[in-house]
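In the part that follows, the structures are each spelled out as structure tokens.
Rule-based calculations on the coordinates, nothing more; no lab input. Computed from a predicted model, the values in this text were never measured in an experiment. Cβ atoms are built from the backbone, for glycine too; each structure is taken alone.
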Structure I
Amino acid sequence: MPSLQIRDLPEPLHQLLMQRARAHKRSLSQQALVDLETVVGGDPRARRQQVLRRIQERWQGSAAVHWEVPPEELIRADRER
């Protein structure tokens, strides 16, 4: 995955980014990425669809999961505890 290094970041901007990261319980890097995505754009729906396509491609050709006990029975048993 590509990376980006920002040099000579003004201190007030750094402090603002740090405050936003703390407020959202994110790392500085995560917050910068979220803010860049917001400003630069990028359709969230398109990104979601792309991720779903990658998941589907990864699982294609894989054998189906067969449970010894059907999930419904596990849920029912858990509720009855």
Structure II
Amino acid sequence: MPPTGVGSETIYRETKKLIGDSKTDLKEFGNDAFIAIGGLHIFKDGYYILISSGNINKDETLKNAGKKALENLDKVK
């Protein structure tokens, strides 16, 4: 993101606000996370991660993918 542009945390927070009550908050992922339209939204240490899934067991698939994404994020930081 350019220094003068909108940052990842602002995008995450505004997305969360726009989604409103149609989300499920999750405590075990990053600094803040929820599942809603679009998939699993995670904010951790300045990074906004969005994971989508069309699987029947969508919530479980998203959580597994989120755990893996956070493991990989920790490896590259």
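A few comments on the model shown:
- Comparison across structures I, II (criterion: mean count of other Cβ atoms within 10 Å over residues 7-14) gives the highest value for II.
- helix-only ellipticity at 222 nm (-39500 (n - 2.57) for each DSSP H run of 4 or more, over all residues; to 500) derived as -13500 - corresponding label from I, II: II
- At a computed 17.3 (Kirkwood radius over Cα pairs in Å), which of I, II: I
- Identity of the structure behind 6.1 (criterion: distance in nm of label points 7 Å out along Cα→Cβ at positions 15 and 63, calculated), options I, II: I
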